[in-house]
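Novice: Next up, some structures in structure tokens.
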Structure P
Amino acid sequence: MRGTRQRGFTLVEVMVALAVVAIALPALMVALYQQVDSTAYLRDKTLAQMVASNKLEELRILSRASESLLRGQDSGVAAMAGRDWYWWLDSQPTQVDNFYRVEIDVAAQEEQREQPLFTLVAFLSADLRPDAEAASAAQ
């Protein structure tokens, strides 16, 4: 009679498998952490872009209503998605008459002014007279 031999893993095989798992698991965790961190950064950058766009539209509406364009600098805090966002606006004249370069920087923290999450640059006309008045002035 032959004895039946049970098949299984040897201790060396089990140790090698555990070593592979011990090396692969931390690498997988680092990759997962980087993915989560990148997703949070993209979310914040998207929200900062929305804050800057809203601030530009607000500037356009207020300029039309007051018939004067903001010149110089301004700053403030805007609420978006349950968080406060810090913005800085700088309006400077360009080489073209009646056109201003408007730059809006947005950051999640006030200390991040030098490295904002998003910067929006737009060019606005300073000629904000009503259309009928502007047409008669052009003639």
Structure Q
Amino acid sequence: MTTFESPVKVIPYSRERVYAKLSDLSNLEGLKEHLPQDKVNNLEFDADTLSFSVPPAGKMTLQIIERTPVECIKFATVQSPLPFNLWIQLIATGEETCKMRITIGMDINPMMKAMVQKPLKEGLEKMAETLAAIHY
């Protein structure tokens, strides 16, 4: 399995608050305004599922498959051109601060890895920045 990781982001909210918001995807309505419309569109979600389109990859659907309270939220693709898992890890750094990292794991051959590595890393970085910037 090949993994891609976002940079670690410091979030000025407690790990409990961040986890409570991110573990129920229906809380992310305000996230739509932070997304670049040329990169991500058709964002839809409910408590456990997130769907969006990314040109040129097409439609992707992720579903929460595991919640470890206040520590980790794991997702798996339900629909995607390349199946992958994604997890959001949270580490408390203080009473009102935490660190977050997003990781993608996928089974991919070396040729495909070379093609998707740069856009995946850029996407992970943008996703981490967006999640670090929202109000919890």
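Throughout, read-outs are computed from the coordinates displayed, never taken from laboratory work. Keep in mind it's a predicted model, so treat the numbers as computed, not measured. Cβ atoms are built from the backbone, for glycine too; each structure is taken alone.
Novice: Work out which structure the value 19 belongs to, where relative contact order in percent (Cα under 8 Å, 6 or more apart) was derived from one of P, Q.
Specialist: Matching structure: P.
Novice: Of the structures labelled P, Q, which one yields 9.6 when mean count of other Cβ atoms within 10 Å over residues 9-16 is computed from its coordinates?
Specialist: Computed on structure P.
Novice: Identify the structure, out of P, Q, from whose coordinates FRET efficiency 1/(1 + (r/R0)^6) of positions 17 and 113 (r between Cβ atoms, R0 = 30 Å, to 0.05) was calculated to give 0.05. Each step should come with its number before you reach the end.
Specialist: Working: P: 0.05; Q: 0.25.
Corresponding structure: P.
Novice: Looking at structures P, Q, which one was helix-only ellipticity at 222 nm (-39500 (n - 2.57) for each DSSP H run of 4 or more, over all residues; to 500) calculated from, given that it came out as -16500?
Specialist: Checking each candidate, the match is P.
Novice: Let me ask another. If you work out distance in nm of label points 7 Å out along Cα→Cβ at positions 57 and 81 for P, Q, which one comes out largest?
Specialist: P
Novice: Work out mean projected area of the Cα convex hull in nm² for each of structures P, Q, then name the structure with the largest result. Can you show the working numbers first?
Specialist: Values: P: 17.2; Q: 7.5.
With respect to mean projected area of the Cα convex hull in nm², the highest-scoring structure among P, Q is P.
Novice: When you work out distance in nm of label points 7 Å out along Cα→Cβ at positions 49 and 65 for each of the structures P, Q, which one comes out largest?
Specialist: That would be structure P.
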